[in-house]
1. Comparing structures I, II by relative contact order in percent (Cα under 8 Å, 6 or more apart), which one has the largest value?
2. Which one of I, II has mean count of other Cβ atoms within 10 Å over residues 221-228, as calculated from the coordinates, equal to 23.9?
3. From I, II, which structure was mean projected area of the Cα convex hull in nm² = 39.5 calculated on?
4. Starting from the value -24000: which structure in I, II was helix-only ellipticity at 222 nm (-39500 (n - 2.57) for each DSSP H run of 4 or more, over all residues; to 500) calculated from?
5. To which of I, II does the computed value 3.0 (distance in nm of label points 7 Å out along Cα→Cβ at positions 245 and 269) belong?
Structure I
Amino acid sequence: MPDPRNGDDPLRQAQARRYGRARRRLGAADSAVSLVALIAVVAAAGSLGGWGSLAGLVVVLPLVSLPFGYVGYRLSRANGLSRQTVGGWAVDRAKGWAVGVVIGLPAGLMLLWLQQELPDTWPLPAWLGALILSALLALAFPVLLLPIFLRSEPMPDGELATALRATIAATGIHVRELRLLHLGDKTTAANAMVAGIGPTLKVYVGDTLSDGADGAERIAETRLVLAHELGHHVHRDTVRLLGWAAVSLAFGVTGAWIAVAALAPDGGGHLTALPAIALGLTIGSGIVSPAGAWYSRRRERAADDYAVGMTGEGERYAVALERLAAQNLSELEPPHLYHALTSSHPMPCERISAARATRQAVQDYTQGERTSPR
């Protein structure tokens, strides 16, 4: 159960609401200022020239967002979530910037080449290339990207590893490796995930998961959280979400096409078109992002149902979700409109209630079977 030392608020909801409100305000301010800065770079692209336009995207925009990121880090530290030093946070921020440049710059230059070679039809190959890149990133994530930011090691042998391997085997999903993710190096928050596609598919269990639980309870809760994550792969959600990415990218590329035609000072195929491309992609994909959030919530509900159905432990799953909410400082019921527009997961209160309702339905059915005449 959540830590009883929190008195009348064992799920830390008073603190979670304050933290969530501050994060929402900070995120809104960051998005607004970054969008204004991007529009300014688009407007100045003709004066900045090619290299100036590139510098505006690669250097100026990250610097504009940097103060908001630092305030977010301080907020996380103040609420007991982050364990990083300022130096550690700065290094991770620099790594994220470098990964973005290594991936984004070649993609941007390839897009400019397509505009030069196929001035009338470039959006179609651009969309296809972006979709292929998305699939490659999903494939490479556990092998190349995750190790840049977090340490992991093979799950040590023991009761937990045995229980998790049995859970994996029960799903029929072939997993390359079961690993312990050292989240505790950087945060008190907890998580688990199944990352990769096909030959790179790996299970990661955070070392902070179910902190405070005794040995048997921790094993049971971790097994349930893993069953949820495996449920996504049983339902082929990786393929489903790549299908949704195709839709989102279509809107993004369409936005880029319109923006280049209307705003690029030298037309497509020049470095000065990159800010317009970035603005169009941002607005185009942003238009359909609420639909993507809604679809993601559907898939999360299905994975919850799978975890409870596979284990038959609805009450224990509800308790595990409560512990995660308390540990990660999540609001059980965040503002409804904000949640509907942005959240990839159902409200924690909804997930907890659904798990308990499933348990009650099983109990009612079982009692009915015992008492019904033969």
Structure II
Amino acid sequence: MKLKLSPYLYRVLIAGVVILLGLYLTTIWYAHATPEITVIPVKNATANISEAIKMGLNVNVDGEVIKLSGEEIKNWTEPYTRTYSGQQDIRIDGYKILEYVSGLAPRVNSEWANAKFEITPEGKVAVFQPAMTGKKLDIHGSVFTLITAIRNGNGSANLVIETKEPEITLEKVNNLGINTLLSKGESNFSGSSSSRIHNIRVGMAKFNGILLKPGEEFSFNKLLGEVDRTSGYRAELVIKGGNLVYEYGGGICQVSTTLFRSIIYAGLPIVERRPHSIPVRYYNPQGFDATIYPGITDFRFTNDTPNHILIQNKIVGANLIFEIYGSNDGRIVTVQGPYQYDQRPSGAMKAYFTRSIAYNDLSSKSERFDSAYKAPFKPQEKNPLE
């Protein structure tokens, strides 16, 4: 008996065979054409983090490098077990790093400011403010940077800082060529009496906002004027005639010394400078001072730059600071010292420093500034001006 299929069943059977054959051939092709899949395990961070803990980390915060110890980095980590593999590992606590970076923000963040420059009819700068670039620490970007550096075992990391440039610069608010901070001089008057600090403040005010023309000579005594009670000064110790005596204006040499230091670093030619006769602790390091006495000893220098220079000063804490602004003519100033030598048990000593200046026209000069100090002496016991 022969099995007879209807035309419809026959077509269904043929279609099924074709489908099965196609599936079989596709499976064979896929098996040969598809490469073998390799299972890659998740990277274990323990080795790199352990290395970071061992080495420590140098964190660059806007040019300031903070050295983090391995113990500090270790406090940012914690051990844990991977749930899917049971593998032991170390992970970083991002919240602790976020707290650390947030604490750095105040030392970086600053508001931007446009430049200000106003001159009085007498030719003195009444309002002066250099343009300031605003800065802001990118906290989340910096956290990511630190985590990446630790996980990769890097030895350093640069925190991310955003900047905002001022809209008005010094070049736009004056036509005197004053656009650059040329130099800065500092001295410390910690331990000074209230009268000495008062005299420093009165004296420095006479030298703030001073403009000096190209080629003009500066005289400290000329600008200082009279030094007496009517000028606002108080009685304080000064060196006079080989003794410490009370006179009005004691402490003004803190002003002349600090200005002298700023002029040295600016590379301006010194016309007249004289050191003190004895070492004075307010002018450490010894050998880097300039004494003045009205009518007798002056401090003078010349502006040999192609444009005006501006003399500014301020007090920060117990530091007196002079800043010289002008235009950069390419000179490079190198100061070595001061060095003390021939030091005696009595306190007498000698000192010197050298200044080398390389100019833009490839010329150069080098000069030495010497100081010789006698043994210190005691002040007279009573103030005759009180």
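Each reported figure results from applying straightforward, stated rules to the coordinates on display, with no laboratory input. Quick caveat: nothing in here was measured; it's all calculated off a predicted structure. Cβ atoms are built from the backbone, for glycine too; each structure is taken alone.
1. Evaluating relative contact order in percent (Cα under 8 Å, 6 or more apart) on every structure, the highest lands on I.
2. This figure was derived from I.
3. The read-out comes from structure II.
4. Label of the source structure: I.
5. I
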